[in-house]
Structure 1
């Protein structure tokens, strides 16, 4: 049973999934900062309030939070928060992909140009090798 457990944990996709989960949890703070510090204040600036929890409320008021129990605005706020997180994630991934493409597109350095005298010496060498082949390889260098 322990051997089976070791095999299960050592599977490549299990390790990849664990790494992705840990990175996702760490990345959540970046997305929360973008949405909480940039996008939500932008909404508050445009609409006058950072959320719509008090919009279209009905029913009793929760004594602990002071927010009405029934609120269409709370659902609207949750949907907007989802869209803000999706937008922030999209922008981060788009920027990351742009950086990757730039790194991949960097041209490799051109091979150095061969000097003219080296080319001439190569031609002479090749010509001499051809002459040796014509006379049966008996001529010396």
Structure 2
């Protein structure tokens, strides 16, 4: 699916947790780089598995796009991600049932209108503080 002409559908797929629609935006060799967790998911199967687990871990996850820019085959999206950390598929990270709302940014490289690489950056410290896994005042 062409990302450039279907950005509203892309955001809707995130907010309805439609993994099949989200994965349709990726090339077969597309990469999802979760910079905050230090993990790279390569190919549609790995990205599908990751997104599926994310929606289990945060069953009410919502994204809001704040600003978007595009330059040729590159896009940037400022994001606010919110939800409840209800489950955890990440080893060593215990789910707390607490809510969060964190800012982040996505840098996307496109090929033929599809995502070949998506790098997601977020304030992991704020997330951990808000869900009660890191000391400090939640930001």
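Here, each number is a calculation from the coordinates, and none is a lab measurement. Not measured: the values here are computed from a predicted model. Cβ atoms are built from the backbone, for glycine too; each structure is taken alone.
Taking distance in nm of label points 7 Å out along Cα→Cβ at positions 36 and 60 as the criterion, which structure among 1, 2 has the greatest value?
Across 1, 2, distance in nm of label points 7 Å out along Cα→Cβ at positions 36 and 60 peaks for 1.
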Consider the structures 1, 2: one of them gives 17.1 for mean count of other Cβ atoms within 10 Å over residues 76-83 as calculated from the coordinates. Say which. 2
For the read-out distance in nm of label points 7 Å out along Cα→Cβ at positions 20 and 44, a value of 1.2 was computed from one structure; give its label from 1, 2. 2
Say we calculate distance in nm of label points 7 Å out along Cα→Cβ at positions 4 and 124 for every structure; which of 1, 2 gives the highest result? 1
Among 1, 2, considering only relative contact order in percent (Cα under 8 Å, 6 or more apart), which has the greatest calculated value? 2
Out of 1, 2, which structure matches 17.0 when mean count of other Cβ atoms within 10 Å over residues 28-35 is calculated? 2
If Kirkwood radius over Cα pairs in Å comes out at 22.9 when worked out from the coordinates, which of 1, 2 was used? 1
Entry that produces -22500 once helix-only ellipticity at 222 nm (-39500 (n - 2.57) for each DSSP H run of 4 or more, over all residues; to 500) is calculated, selected from 1, 2: 1
